[in-house]
Structure formats: structure tokens, C-alpha cells
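No lab work stands behind these numbers, since they all come straight from the coordinates. This one's a predicted model, so the numbers in the text were calculated from it and none came from an experiment. Cβ atoms are built from the backbone, for glycine too; each structure is taken alone.
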Structure 1
Amino acid sequence: MKKQPQKEKPATPPLLDEKDFAILRLLQQNARMTVREISDIIHLSTTPVHERIKRMEESGVIRQYATLLDHAKVKKGLMVICYVSLKQHNKTAGARFIKAIQEMNEIIECYNISGDFDFMLKVVAENMDAYYNFHVNKLSEAENIGNVQSVFVMGIIKQTHQLLY
């Protein structure tokens, strides 16, 4: 996936009112909803709805629109949470690690965490063989890796991307 250039964001986020939150709730449920459909539901004409959406896109409140896929149906049925600690803890070493994992498509999420480990990665693979290959030939080969602990996801109980409800 090609990275899109980041637009410069304003220093302070825009103030959002109830209409903005209503628009965001609807778009979270269905990002393909038309401006007309949104305007009908929130009782606002199409032009102000369009302007509000554009403002929230330009300010970074709306970062992107996405299509959520069924992992198993696209041959990514194995999900693994990897806890990673680094050998060295300095800005340069951390930046190199982050750059390396940005290039690993198997990693779909990465968090800098506190505690015994430095990072938590969410990794998807077709099966155990594919994950083993990723772990041995990519992740473990990244510079400055200290320790990796893999936890295999047995089932997904709740998975959502909705921040507003």
C-alpha cells in the first residue's frame, strides 16, 4: 500500500458540535454513505454536511476511509500479538526499528507500550508456516531486537474501529 502524503494539520483541532459528531457516527458505520443520506438523517442540507465533512478531513479528524476485510477470507486467518523488546533504548535505535517494521506488510498494527516490552505488534499470516517464515526471516532479523514473545489469537470476541457510539 502506497503511503499518502500527510496534509499539514492545524495546531489545535477544530471544535466539533453535535452535528459533526452525528456525521462521524454515521460515517463510522458506513463510510460509503452519501452526503444526501447523511443530510436526510441529521436534518441538515447537503451543502453544510459536505462542508463539515471536508473540514474534518482537512483538519485530520477524519484520517482516512477504509474497507474492513474478513481475515480468513483473504488468507490471513492467523493473527498473532507479538511483544518486542529492544536491546538499546535510544532515539536512533528506536527509529531504525520503527522504519524496519513499517516495511513489513504482515504487521498491521504497532503500538509503543510500557512495561516489560517496548512494542506490541499485531501480525497476520496465512498459517503457522507463513508466520514462522515471517518471524525467523523478517522480524528476528530486524536490527536491535532483544526479545520477542508471540501470543496466538484463538478467537476474536470483539473487534471494532468505532470511537463514537
Structure 2
Amino acid sequence: MKSVVTTVIAAADAAGRFPSTSDLESVQGSIQRSTARLEAAEKLGNNIDAVAKEAYDACIKKYPYLNNAGEANSTDVFKTKCHRDIKHYMRLIQYCLVVGGTGPLDEWGIAGGREVYRALNLPTAPYVEALSFARNRGCAPRDLSPQALTEYNALLDYAINSLS
């Protein structure tokens, strides 16, 4: 799993060198932000069901046609799977907050995700809407400290951009 530390070490190793000063500064910055990331991970973990449900409801509100017969959210099974997928993305974001890198999203959420959605004829726009809602819903200091919210939103933006 990729993190800032593993990425820096792998890049230096591939170049046949020791990590540079800028490499180490990158690691240091990640460590300095770890408290904020862990705060965001904890709060997300404690509220993941509510966050995923609100995000799911927001995407269905924006794309009500998905409930029509034959569409991606037309049966109870499809609805459960859509909600599950949104919760899965939120869990991967939580993992990324813990490791301090995008590895979990890259490896388990993004790689091949768009191809799977295309193969199953599922639109990605509703997932983008759900993640955008989650990003826009967060508020500092009500939900998280400003730095924790910044870390959380950066990962949501990363996921949104990868699905767009």
C-alpha cells in the first residue's frame, strides 16, 4: 500500500540514491499532518453510515431517473449496491487518512473502477455527486478542525477527480 513514506523510499531506491532533503521534507510534512488526518479518520469512522446515507440520498435527489425501471438504482438490490459502493469509497478515504497517502483509493477504488462502471453501464456522475456532497457537507469547526477538514476534502477531491 502506498503512503508518503513508501513512495519516497521506492522513488529513491528506483533512482539508486538515498532519499533527498526534499523527499524527507515531504515525509516530515506528512507526519506533521498526521494528527489532523487521524482526527478526520476517527470522525469519519464514527459516522460512516450517516455520511454514506446522506451522500447516497444526495446523489439520488440529483439523479432521480436512476430509480426508473431498468436504471442503475431501480431495484432494492441495486439500491443496496449503490449505497454499499458509496460507503466503500468513504471507507477507502478513511484508510487513506490513516496511511497518509492515496494508496488505498488507487489500489482498491480507482484502478479499474471506471472500466467496471463502463462494462456494467453504470454512470459515474452519481458517485461524483455523492462524494461532492460529502465534501461540501463538512464544516469546520462543527464537524472537524480546519486542518482535519482540509485533509478529508483533499482525498474527496482526489476521488472525485478520478471518477470525473
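Miscellaneous remarks
- For Kirkwood radius over Cα pairs in Å computed as 16.9, the structure of 1, 2 it came from: 2
- Which entry (1, 2) yields the derived value 26 for relative contact order in percent (Cα under 8 Å, 6 or more apart): 1
- Source structure of the calculated read-out (distance in nm of label points 7 Å out along Cα→Cβ at positions 70 and 86, 4.0) within 1, 2: 1.
- helix-only ellipticity at 222 nm (-39500 (n - 2.57) for each DSSP H run of 4 or more, over all residues; to 500) derived as -23000 - corresponding label from 1, 2: 2
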